[in-house]
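What follows is calculated from the coordinates using simple rules that are stated; it is not laboratory data. This one's a predicted model, so the numbers in the text were calculated from it and none came from an experiment. Cβ atoms are built from the backbone, for glycine too; each structure is taken alone.
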Structure I
Amino acid sequence: MIDTTQTYRHILFEREGAIGYVTMNRPAKRNALSIEHMQELTECFRAIGSARELAVVILRGNGPVFSAGHDLAEMLGQPAEFYQHEFDVCTDLMETIVGMPQPVIAQVHGIATAAGCQLVATCDLVVAAEEARFATPGVKIGLFCSTPMVALSRAIGQKKAMEMLLTGDFVSAHEAREAGLVNRVVPADQLAAATRALAEQIAAASPLVVGIGKQAFYRQRDMPLHEAYRYASDVMASNAQLADAQEGMCAFLEKRKPQWRGQ
């Protein structure tokens, strides 16, 4: 069971039923991703990943923006070892989000730029306020957004990704939805409720089965077609034997709500 009393310097964690909330809490720094901030996020997501009582996670930011990316003030005048460590920590965070069984929904307001945009692209689902904007502007300051590129190029098409990376220009929430970076765009005053509704919809399914499906999705994505089908067939055959799958099928046939056991 996850420890809800754990305190962090740069983030907040709350639990509401089967939904966990991770809130970036550096509003004065526009939720810039310092090394310590990213390490805290990784630690929290890892703890959530092992918590069977949580079915889905919402990632959000306090203050005027979601996240302005890496903390540039921390990066000035550092040795090579610092930069390698910085981007290794960032990679660890992104891989932790992808690898954890619970879907992570980004609740985005204001802007999400550079590594903040990378964080959005890494999350499994994204709900954005109408005024939200997204950019990978590193090219404008002499530091190409190479690590954000990894997540961005896997979330949207090649041409739009290259445009964002090469120009550094902002795209609107509606453009981001059209490109595949965002799932839903809602008025700002409906952002929290819309994100919560999506989380509750996911939480109604078997968390065990959702976790299996999330892992399978990312593993098969870059496989050749035949290999992907063989892998997915094995996963689905194993899934079908689970108690939750048997219960779900019985409940459907009996026209009743399933009772998940997590087995």
Structure II
Amino acid sequence: MREDAALAQELARVLARFETLAVAVSGGVDSLTLATFAHRQGLPLTAIHAVSPAVPAEATARVRNLAEAEGWELVVTGTGEFDDPRYRDNPVDRCYFCKTNLYDRIAGLTERPIASGANLDDLGDYRPGLIAAAERRVVHPMIEAGMTKADVRALARALGLPDIAELPAQPCLASRVETGIAIDAADLAFVETAERRLAPLAKGGTLRCRITHHGVVVELDGAAMEAAEAIGAIAAGLCAGAVRAYAGTRAYRRGAMFVRS
């Protein structure tokens, strides 16, 4: 991780080539940090946040609150991915169709270049959404600046955003659904409710509520695993109340819902 001043200088150099930007702001640390930094640099920008059943309500509230505090121009829009059967079918490259809908919607709202908050760590993961971004000439200033996730968090702290800096990784709710299970708004609402209920017991560890072919599974790591028994008991009760099969707890594994042939 580089020094804060070097991070800021390199990202400022990358952003200097743009006269304006439309930043796709999801509500996570990356895009919020990018929008905050670019706006404070004096770069005219529009922050565009997309809402859908796959976006937690708390992420939308976070975007609205920071936009008001920082004075961004904010546009909140729907993405339309639930109207796309290719997305709802939940193939292994579902994220491609999600980002296709997202970036096409943003392009219909503004003529400004579209920027994402992707960082270098994203390049080492399975991210078909990056293909959709490349096809639409979406720019990734943090990748160009050579920033990792740790660098992004350091920059957020330097910007005076400690709460944003410490946000856990929080991919969209659809990422909790195993490949081949159709994306359903009711499933996503259950996941959001369950994770909100269980998160306080996780003690800062990672917790994911997964919709699998065998039933609902709660994945835990680190300190969260120490509370597995209590978490499992509550999860089982939530599943019973929603008439869902509960398949227990297990160790967290990133990307566990992507089933590749």
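Data table
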{"item": "Comparison of I, II - label where mean count of other Cβ atoms within 10 Å over residues 65-72 is highest", "result": "I"}
{"item": "With helix-only ellipticity at 222 nm (-39500 (n - 2.57) for each DSSP H run of 4 or more, over all residues; to 500) derived as -15000, matching label from I, II", "result": "I"}
{"item": "Structures I, II, by distance in nm of label points 7 Å out along Cα→Cβ at positions 161 and 185: label with the highest value", "result": "II"}
